[in-house]
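The numbers here are math on the coordinates, done by the rules we state, and not lab data. Quick caveat: nothing in here was measured; it's all calculated off a predicted structure. Cβ atoms are built from the backbone, for glycine too; each structure is taken alone.
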Structure P
């Protein structure tokens, strides 16, 4: 495999992993926002998102809106941080690809 092909492959892998992380965290934010019941899917999502969100736990207090809607600002911040890190990694791989 050529050097450019390996780096291009690495960029795609980073993009796929980043997309999966973003989807998991975004779903977590939505289920927390709307107060989803503790059904098996929600339990599973909480289990897989916990390692991603643990470094950010308690960083910000959640915001509670009327009727019990809760926005977990720590999870929103985690989504932003992972997105920025992924963007930087993709750009670095792209620069190495030149």
Structure Q
């Protein structure tokens, strides 16, 4: 049997940890597809509804009639599904 050099083992462990950290950082920093998802500012530009109104309504409980579903990807920014927003706001036109 050959014993592995502790230095090689340590370098191997460091390389494994770096790969895992890269994977975690890549998954955290992902940005949703702009064709499928919108930010509150995008909704304001497209529909003329204040971005603050959209953000406030996304904080209602899901059972509330004015609730707008959203999710957060990576940073603090909330994203809204484009087809849901279009369905909600186009019917009011």
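Of note:
- Each of the structures P, Q was assessed by distance in nm of label points 7 Å out along Cα→Cβ at positions 51 and 75; the largest value belongs to P.
- When helix-only ellipticity at 222 nm (-39500 (n - 2.57) for each DSSP H run of 4 or more, over all residues; to 500) is computed for each of P, Q, the one that comes out at -16000 is Q.
- Relative contact order in percent (Cα under 8 Å, 6 or more apart) derived as 27 - corresponding label from P, Q: Q
- Highest-scoring entry among P, Q, by Rg/Rh (Cα atoms, Kirkwood Rh), is Q.
- Taking distance in nm of label points 7 Å out along Cα→Cβ at positions 43 and 67 as the criterion, the highest value among P, Q goes to P.
- Given 5.3 for distance in nm of label points 7 Å out along Cα→Cβ at positions 11 and 59, calculated: source structure among P, Q: Q
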